[in-house]
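Participant: These are the structures, in structure tokens.
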Structure P
Amino acid sequence: MPPYHHGDLPNALKAAAIEVITEKGVAGFSLREVARRAGVSHAAPAHHFGDSSGLITALATDAFVHLRATMLAAREGIDDPAEAMVAVGRAYVEVGLEHPAHCEVMFRHDLIDHDDHAYEATSMAAHAVLEGTLAELRDAYNPDLDVAAAATHCWATMQGLLVLYPSITGVAEHRGETALPLGDLAEQMARLTLRGLV
């Protein structure tokens with residue numbers, strides 16, 4: 001493995017951490033293994049991130065940055081708040097599908113440094129996209145909608161779908177059926193949710 005230039009090392013360490021989590025899950029994560037894969041001394045991750053919590057928090061922060069950008073891009077140019085909400089829901093699960101290791105650590109509050117201001121800011125910014133979309137839905141369709149409660153419901157629905165999708169496909173196969181692709185299923189769930197929200 002070629003040596004990394006110093007300026008690239010934090011990103012190289014994060015990339016190595018993603019490899020470890022993808023292959024072994026969070027349970028198999030260690031700074032020593034991350035350093036080995038990045039081709040650096042075992043002390044290098046601690047120098048840049050402090051400890052394993054610092055590195056995992058950095059990964060979760062990156063995940064929220066990407067999630068926010070993806071949700072904003074998905075709803076761009078959509079005038080109807082109902083359709084915008086469907087687009088946001090679909091974008092959420094597609095991020096989870098494309099970046100499973102990042103998403104595995106986003107909500108691991110037992111592993112994340114809660115005093116990290118970047119993590120707090122980026123997670124709130126991603127949540128604000130959903131809340132903003134729901135506020136528009138309230139204004140257009142249902143003035144009595146509790147935006148905060150609706151946001152919790154929508155977030156839990158999409159996150160639950162990500163977690164349960166392997167089981168959903170397994171049940172479908174057992175019945176001799178083919179499960180909808182995750183993005184299509186997310187859209188179906190979002191439209192079912194919309195019926196209650198509007």
Structure Q
Amino acid sequence: MSNFIFKESVLYPEDKRINATNLKVFAKYYEIKYNICKSINPKKIAEIGVRAGYSGWSFLQAAPTAEYIGLDANNGKHGGRGGQDGCYKKWAKKLLSPYNYSLIDIDTQKAEKLDLTEIDFFHVDGDHSVIGVQHDLDLAFPTLSKNGVILVDDVDYLPKVKEGVDSWLKKMKGKVTTKYVKSYRGELLIHQIG
């Protein structure tokens with residue numbers, strides 16, 4: 001049993017995705033992310049797709065001394081649909097404020113590489129298209145530390161994410177191993193070999 005508690009006070013008040021009815025489902029979902037991060041015990045965490053900061057907050061509950069780097073485009077066009085006024089980003093800053101964090105406003109789909117190194121735990125939850133998830137994985141993989149791990153979200157929830165991940169894994173055959181973790185939306189851990 002973990003010490004993780006996900007309650008309504010963590011939620012951005014106008015977030016229509018999570019409400020009192022489905023709070024228990026999402027609490028379990030984020031507890032699984034917490035437990036995965038706790039088992040890795042990272043010193044440096046990166047995440048593509050911050051939105052309102054719930055996953056980042058869960059990771060930092062598990063690894064409170066870790067450095068967290070969140071990457072998301074504050075443009076209101078995707079999962080960060082908090083609008084261009086930055087309300088989701090402001091909420092993420094509030095949630096993450098007790099920790100060592102930085103938020104970078106970037107559309108990773110337009111990036112050729114990330115200026116990050118030695119990432120122990122990289123959460124990929126950004127663009128949910130086939131090509132988008134492949135591109136984000138291509139960005140994340142070179143930033144990993146020797147024992148670094150990528151966690152991909154939504155592999156059960158969104159067929160295009162699964163298709164993109166499966167295609168990327170074929171390209172990376174012999175370079176990575178995977179472990180599936182059952183959750184509300186499906187999680188896939190990717191470990192590099194060697």
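Participant: Among P, Q, considering only mean count of other Cβ atoms within 10 Å over residues 136-143, which has the greatest calculated value?
Facilitator: Top value of mean count of other Cβ atoms within 10 Å over residues 136-143, among P, Q, belongs to structure Q.
Participant: For relative contact order in percent (Cα under 8 Å, 6 or more apart), find whichever of P, Q sits highest and give me its label.
Facilitator: P
Participant: Moving to a separate point now. Check the numbers for mean count of other Cβ atoms within 10 Å over residues 8-15 across P, Q and tell me which is largest.
Facilitator: Of structures P, Q, the maximum of mean count of other Cβ atoms within 10 Å over residues 8-15 occurs in P.
Participant: Follow-up. Quick one: P(r) over Cα pairs in 10 Å bins from 0, in percent came out at 9, 39, 41, 11, 0 when computed from one of P, Q, so which one is it?
Facilitator: The correct label is Q.
Participant: Tell me which of P, Q gives 2.1 when you compute distance in nm of label points 7 Å out along Cα→Cβ at positions 64 and 104.
Facilitator: Computed on structure P.
Participant: One of P, Q was used to compute helix-only ellipticity at 222 nm (-39500 (n - 2.57) for each DSSP H run of 4 or more, over all residues; to 500), and the result was -10000. Which label is that?
Facilitator: Traced to structure Q.
Participant: Could you figure out which one of P, Q the value 3.0 for distance in nm of label points 7 Å out along Cα→Cβ at positions 144 and 168 was computed from?
Facilitator: Corresponding structure: P.
Participant: Of the structures P, Q, report the one carrying the highest value of distance in nm of label points 7 Å out along Cα→Cβ at positions 48 and 176.
Facilitator: P
Participant: Matching task: 0.8 is the computed value of distance in nm of label points 7 Å out along Cα→Cβ at positions 72 and 96. Pick the structure from P, Q.
Facilitator: Answer by label: Q.
A short reminder: the numbers here are calculations on the coordinates, not readings from a lab. Here the structure is a predicted model, which means the values were calculated and not measured. Cβ atoms are built from the backbone, for glycine too; each structure is taken alone.
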